[in-house]
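What follows is a set of structures to go through.
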Structure P
Amino acid sequence: MASLTGKYRANARSSALLGALIGGLAFAPLALAERPNIVLIVADDLGYTDLGVTGGEIDTPNLDQMAQQGLLISDFQVSPQCSPTRSMMLSGTDSHLAGMGQMAEWKKAPNQQGQPGYVGYLRDDVMPISETLKNSGYNTYMVGKWHLGLDEPHMPHNRGFEQSFVLLQGGASHFGTQKGYTPEKPIAPYRDNGKEVESLPKDFFSTDFYTDKVIEYIDADRNGDSKEDKPFFAYVAYTAPHWPLQAPDSWIDKYKGRYAQGFEALAQERSERAKALGLFPEDAAPYAFTPLKIHNAWDSLSDEQKAVSSRKMEIYAAMVANMDFNIGRLLQHLKEIGEYDNTLFVFMSDNGPEGGNPINIWKRYGEQVAADWKATYDLSLENLGRPNSFAAYQEWAQASAGPFRDFKGTVTEGGIRSPLIVKYPGGVMGKVNTTALTTVMDLAPTFLDVAGAEHPETYNGIKIYPHKGKSLMPMIRGEAEAVHDSDYAVGVEIDEKQALRKGDWKLVWVKKGPVKTDGWQLFNIASDPGETTNLADANPDKLAEMKQEWERYVAENGLVIAEWPEQN
């Protein structure tokens, strides 16, 4: 596998970063305690090239350093939507078996209603790692976005988290207004260890607060009366940089003027840097920025529209930089209390960057309701990013995905590929694995592996689905280049978007939406990760093989492909 090299010389910060990694594969000299702490950090709707270490211009020194001191896995597959990814991450099995075959807040087709894979919460016959680790002697904490069930039995405090402060739904204001994102739910539901939160602190900003809270949980157990010296599992589920795009005043102007060149130019810059970093083949074509019904070309915008659009990207960048700063605060605190050197750190995004306009969600409630709700915001350019604003960055999502195709909500690489950074005491340092296919289902068995815990066959009298992933520890320790062989096939599906990977090959069918395809497409991801050349017609035997694998995936995981009544 590759180690990061000095090819990337776009700016001094990146050169310094990569210079630290030139030494290639190394091993940390730290002694590993028997059971390490585990810190799982998840960004919400982060793009693949938003980090310095993946080719971005946003300042992310703490995540960059985590990659320097650990392993960056570049072919890490997630779901194209938030809650299905989170269900697979915690359960180690497919989202349809876990109950999240469809987002709970989305309309289901008649044939999906009442089906076990579409209940909209984490089912009782999957075992979240929080519960297994707690039963194995870990303290378990969660802060941030839950999105895996709104009713009492399916909240974090009843799924293995001893301490939790969470936003139950998919998004909300990042400030203390507690404002929801639809007129149907104007007040966002938060829970503090299961208890309803009536109001948030006046100085609340989501990323700052969640970092403070997880530090508080860690310190409370370390400083308590118990003589037990337990390791901890901390799930830090930041809601940044998910819309609405908002940042504290001290951060909001950090990138002022940086994005005046437009989204197509930024997409090209990031793609070139990703190539220079070895994260994208030099002889492969990036997926070109594509104007869509929901995305415009930069040159088609008026000066006023360009000002508004670039301001949105500035705020998005500030949110990412602020998140990295807070990750640095958490890491520094763990160093100060002596826990850093005995902690497994994992960082990922739950899916690709958001390319849609969430304001369109309001129209589902009728034009008048949408207009009244819109009037509760100040959407002026001057107010963007502040507590009573609402914005998404739309076209910039294609730039955030860099050389990859499309964005959140699609099963193309821009929607389902996330950088995975793993730092493990005693593991490899400064290594980048660009060829091994890994998935979000591999995390649960990885965590149980390092904890010496077993995934149960039954729990509370209920038969539990086995893990579909494999432990990544052989890769993390430098003992293997991959944990899945070339015959490993894994599917992903949501909302009539379907894909399957097997080795270097990928099958794709996007049946609806702004980037829908005309039937099945076939790509060789090793040579064409940008998904620019459909090989279906040229490879009928491989196409047939992949379609057969797809049918097997459907049958084994309880998928119910949506069937809608014909529209007159």
Structure Q
Amino acid sequence: MTSAADQPSRTGVDGPAPEPGAPESLTEASLAKSDDRRYHPSPKDWRAEVLYSLVVDRFQAEPPVIVEGHSADGLSRHGGNLRGVSTRLGYIRELGGTAVHLTPVALNGPGSYHGYAPRHLMAVDPRIGTMEDLRQLVSEAHGRGIRVVLDLVLNHAGPVFQYADGSNLWRGTEEPADVHGEIAIRPRELASPQHFSRRGVIDDWNDSEQETLGDFPPDYRRLATENPRTQRILEFIACWWIRETDIDGIRLDAVRHMDRTFVANLCGTVKRYAAGLGKSNFLVIGEHAGDDDTMIASCFALGLDAVYNYGEYRRQSWALHGQASARELGESHDTAAKAFGRDHGSTIRFIDNHDVYRFLRDGEPAGRLRVALAHLILSIGIPMLYYGTEQGFRQATGRLDPENLADPADPENRQDMFPEGRFTSPSSAGDSFDSSSVFFRWTQRLLGLRGRHPALHLGEQQVLFSEPDRPGIYAFLRHHEDERVLVVLNTRSRPASRRLPVGVLFAPKAPTGRRTPPLNPVLRNLLAPGPDVRVHQVHGGPLVADITLPAFGVGVFLTRPT
């Protein structure tokens, strides 16, 4: 049997043509600021925002709808588009999302509904809309108080050329391979072999040279981000998208596969350019899919404002699914806090996304998602919700280990959200924009709490207790200035009770001299109708609170001296 890397590339100028007016060359584009255009300002602090991530092709379809292949096939194009996203902005805002993250919109070839195989880096794919549709989407989002983050693919292009010898196999790093025929990419300045690494397709992801210089399978050609001339072209393209669309941030796909000098230069260039347009806090997110917290944390030094927190996602998933003790949550937090330091609050937290399994597996009790959402939304970091999770979408896998080719996460984690969609599961069929559903209301409630209490979006985090040898109680404190909020989760499928040390909730901000506990302190329940919790002092010991939670229960408490 031959591998995908043995096969010739599907190269050619195929697929739709770009819309009229899309720049064929950088000489047809401008970065000059228009005197009569006002750009939307940045938020003061991105830690106060909530990202809602969606796959454009699967979210909502509005006329004109373009379908390629069979609409029930997960690898086909189903017709979701930018106009569709615009019609659902009210839904996202009602949920509590304050920033929408779009999958890439640049023109791709056939078969790449997801947008991660671009062949024209300065044109909107006409199958999802026009540049004007994108501008209108951004404008309408801003009118609703929603920011827009655009996914930019600058690490690689789609299958835009063939190797001269007809093979895609990894060939080492000694000499770049020759290219057969033209390179079918735009802008025209990139259509030269010097702008591609040309080492063949990665077949060993543990080989650092392949990870750094290899093409992505099956034939996505790596751009030579180590080449200063390539860097300058890509920096221009990134700034051009900001000028043209008024977006508020970008997500850099596959940042760990890019040249680090390029990432640093790109961040500096983009943020200086955006500031000149009036966007003084433009967001640059790095998608680093590794598990090593220290390696991920090092990306902040390159100028990234936020990074995906894959390390905590991988470690904490086991406990949130009831397959490890609650202590795994606390220990994972402490490990990440040590690695990230003050940047911990700017990591992107998630329980699922378009590259990993949906959180809820078929057959799991729905209550597990209830706890996981609370952990996601109330913990330190910027929460990113994946479309459909707020409606309880499930996936038919029992796997908790990382995704692999034998059991891939996609496309089953990319169901159609819109009512007419045919690529669905029992959990996603029909109209999935129900703002009265149980999980929508629960997510909305948690996001409301997060928004109202600065400690829950700006505060530091301290673990107070975690069940050492089984699923059960996990308690942590969020604190910012004088506000202290206690979050208690029960990861167990049965009720659980614990006596928790809560003296730190009532400690003075600057502990000098002897601490005197307040008179009759109370923990006010922020998830009413649950009862408030009375605090008492153990004779000669600390302040404690006895807390009982039902199966998969969540408690959120604010200190209230009486």
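Supply the structure label, taken from P, Q, corresponding to mean count of other Cβ atoms within 10 Å over residues 279-286 with the calculated value 17.0. Among P, Q, the structure yielding 17.0 for mean count of other Cβ atoms within 10 Å over residues 279-286 is P. For distance in nm of label points 7 Å out along Cα→Cβ at positions 375 and 535, the highest value in the series P, Q is held by structure P. Out of P, Q, which structure matches -0.58, -0.62 when log10 I(q)/I(0) by the Debye sum over Cα atoms at q = 0.14, 0.16 Å⁻¹, for residues 135-182 alone is calculated? Here the read-out was taken from Q. In terms of relative contact order in percent (Cα under 8 Å, 6 or more apart), the structure with the greatest value among P, Q is P. For percent of Cα pairs over 43 Å apart, the highest value in the series P, Q is held by structure Q. One of P, Q was used to compute FRET efficiency 1/(1 + (r/R0)^6) of positions 191 and 495 (r between Cβ atoms, R0 = 25 Å, to 0.05), and the result was 0.35. Which label is that? This figure was derived from P.
Out of P, Q, which structure matches 1.00 when Rg/Rh (Cα atoms, Kirkwood Rh), for residues 207-398 alone is calculated? Here the read-out was taken from Q.
Which of P, Q yields 0.40 for FRET efficiency 1/(1 + (r/R0)^6) of positions 247 and 447 (r between Cβ atoms, R0 = 30 Å, to 0.05), as computed?
On the way: P: 0.40; Q: 0.85.
The value was obtained from structure P.
Readers should treat all values here as calculations from the given coordinates under stated rules, not as data from a laboratory. Because the structure is predicted, anything quoted here is derived from the model rather than measured. Cβ atoms are built from the backbone, for glycine too; each structure is taken alone.
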